[in-house]
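Structures are listed in the sections that come next.
Just so you know, all these numbers are worked out from the coordinates, no wet-lab data involved. Nothing here was measured: the structure is a model prediction, and the numbers come from that model. Cβ atoms are built from the backbone, for glycine too; each structure is taken alone.
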Structure 1
Amino acid sequence: MGNRSFIDAGGYLSRIGMMKPVPKGHIAIARNFAIVLNDDNHQTLIGNNENYKQLHSPEKIVKIAAAFSGYMALTESGRIITCGKAREFDRPGDIERVRNVRDLAACEGHVVALLGDGRLVSIDEYGGYESVPRHNDIVKDWHDIQQVAVGYTNIMGLTNSGRILYHSFDRCVNSNFYDNCRNVIQVDCYSHYYGPDFSVALHSDGTVTSDTFEGVEDWKDIIQISVGADIIVGLKSNGTIEMIDYRGTRTDAKNWKNLACVECKFFGIVGITHKGEILSILA
């Protein structure tokens, strides 16, 4: 699989000499299965999905995303390809018609595309879910975005200036928590349609801020972050991870080493080593 390279979204980090984060989008975790994007456009399935099929494109696939049962990929030219209809994605045609996409995020009920001009488009589903919040009404005026993260009831946008735009429909969450955060280089968030919201931010000095997980303020030297409904992970520059697992069923991942990237969700945790080995705990 080979080593994973860094990216500099929007050129902002290189202009001011900040640390570059490990990019997200090489691992997509869904219920009972996960997908890893290989360097040769092939995707490796982990776990069990009898209906799984490869996502094929004549051009390079640069990112993948998944939610409960559906998954999709972003191509180098900015097109999205999907696996067709899934429980939470009843509108694959609408998703695939979006063009000039440079970042992609998905969660139950939502696909969010970051366009080349820094605007966001959210395709909000209705089939199979009651009262799906309209993320597109929230993000229609957001601009100058370089990275996006999405949950069922929350959404985050990281601007090119390193500030966070955040909205949560969960009345127990303070949507203004991140207003004073600065020098942010990566964000992530997650929420189920039946649970509370969770979110996290990575700063250019390798520290972490979260509105929901206590203890992450002590983490240092972090280069990638990921959050699920009851789990948060930070990848350190030495290839090990910091981790808080409220469920306590995935703590063996703390022993993983030589990691190039890592992602977690409510459904589990998956890592890729610098040698291309895939490590996973799906539960």
Structure 2
Amino acid sequence: MILLDGKQTAASLEAETLKRIAQLQKRGITPGLAVVLIGENPASQAYVRNKDRTCSRLGMLSRKLELPASTTQKELLEVIDELNEDPLIHGILVQSPPPSHIDEKTITLAIDPKKDVDGFHPINVAKLAMDDPTGFVPCTPLGCQHLLKAYDIRTRGAHVVVVGRSLIVGKPMALLLLQKGLGGDATVTIAHSQTRDLAAITRSADIVIAALGRAHALGAEHIREGAVVIDVGINRIDDASKPCGYRLVGDVDFESVKEKCYAITPVPGGVGPMTIAMLMQNTVTACERFTQ
């Protein structure tokens, strides 16, 4: 069984990103990323800290805007307008999920598509569907694709089952895998929480990409011998043996599945680092486009 190491692969990608940043800095330009966090969701705070630390390590400008949970939609839109106009900021990310009184679709539409490094704006979604390389691809699916490429896992002609249909992972993941060329050319099935006989469908897959958002949703009965498993999920479950009182697990029951797999991602340390590496690359790409 091959463990698909996201940390190691992300480090290799960061080395490439650093070279691109150095070229920009020779011209007196520093890529800038603004991350907006509304409220005090602990998981979101941890993600934002990781992004901020990565920016600092790469020598990028990081602007972290932590707004109170009481922030109104109008106030948030004003912040986004300011960031859209700020020439030092090339990428904007509003950490999901926002408080319930914020309409996430409205916020996504307000971000300049050229600064939408999350790839969620309808213009970027359409560009992905049309195989237009000038758009931004959501970071988690892009990270999954890069991880498969890094380990020479062939997708051409492979049957890939994507379990999950969100705009963040499931749908863009399927579109990426359907594209022609390296990392694509797959036959894709999208399954979800309402799929009948899910285990029979996932057992037919050469590659299973799990993005349901539910701890240990897939077990040994869902995976055939020799399959590749990409576990996008990251869930907290209670564990009194841990100082923090919990541990992080994926959507796949790693222990029951690992001996059946050809390759599998760990949680944590698999897809998570790749997502942040792709965010940094998207931000540098946005900067390059703005300064051409």
Structure 3
Amino acid sequence: MISHMKKIAMLLAVIAAGTPAFAAPAEDRPEKPLKVLMIGNSFSICNLKQMPHVAKSMGLELDIASLYIGGCSLERHWNNVVASTNAAFKPYRFDRTTNGKKIVVKGTANIPAALVLDKWDVVTIQQASHFSWQPSSYQPFGDSLVAKIRELAPQAKIVVQETWSYPPWDKRLKRFGFDQAEMYTRLHRAYAAFAAKHGFAVIPVGTAAEFVPNRNALFTKPDFHFNREGEYLQGLAFTAKLFGVDVRKCTYRPSWMDAARADEIKAAVMDAITRRD
């Protein structure tokens, strides 16, 4: 039995962090890991690098898996679902980490097979970064993918990962015709609209990046992917949203990061989690 005071403490922690994306009360899941499947690309597989450390340091049980194809869009994900009527079609790299231990490394899978592989608590989806700012690119493929997830993993909570805008040196910004700040504004609106249509929670990774002092330090020129600072931010954001915890209390920080910078990143994540548009 969990004491009355412990229940109150759990409730206060959830309130402090905003509504968790996982629906079950914390006291109903203390003995089993939260099972998370990410359907994405390079903007999601990188979450395997820091989230397991963040969760473990906070005493949270996490079983997280990734379906990865570089640059994969919602349209391509859906086309891959259609092609998966051939069971031999396994275009995704599949990785899985349970409580910090790598269980599967560079396996292969397709989306339908992965969805029925286990009883996932959460399935996360995202748009490819180069389309993320275009609302029209989400449909009809996003709706189709959502329907397939609900069909094959009806117990899972579907959550949207908001990706991030490119650093100012990325040449595609010029091609898009706007700057980094405008890309963020547009992708933030597009993700919010897609999530609102389905009633999904959003992991505000892109928003948290905007709140970090010296945002560009989350990237290493000329890359547009997160560097290790950005990966730490992403792991914190996933943990805060999926578990409903205040990651400002997280004691883990990478050995190469100083405490002041870790505190800045943790604060930015919690600002994004508690933001109300």
Among 1, 2, 3, which structure scores highest (criterion: mean count of other Cβ atoms within 10 Å over residues 82-89)
1
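Given a value of 3.1 for distance in nm of label points 7 Å out along Cα→Cβ at positions 194 and 266, calculated from one of 1, 2, 3, which structure does it belong to?
Values: 1: 0.8; 2: 3.8; 3: 3.1.
Here the read-out was taken from 3.
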Using distance in nm of label points 7 Å out along Cα→Cβ at positions 50 and 250 for the comparison, can you identify which of 1, 2, 3 gives the largest number?
1
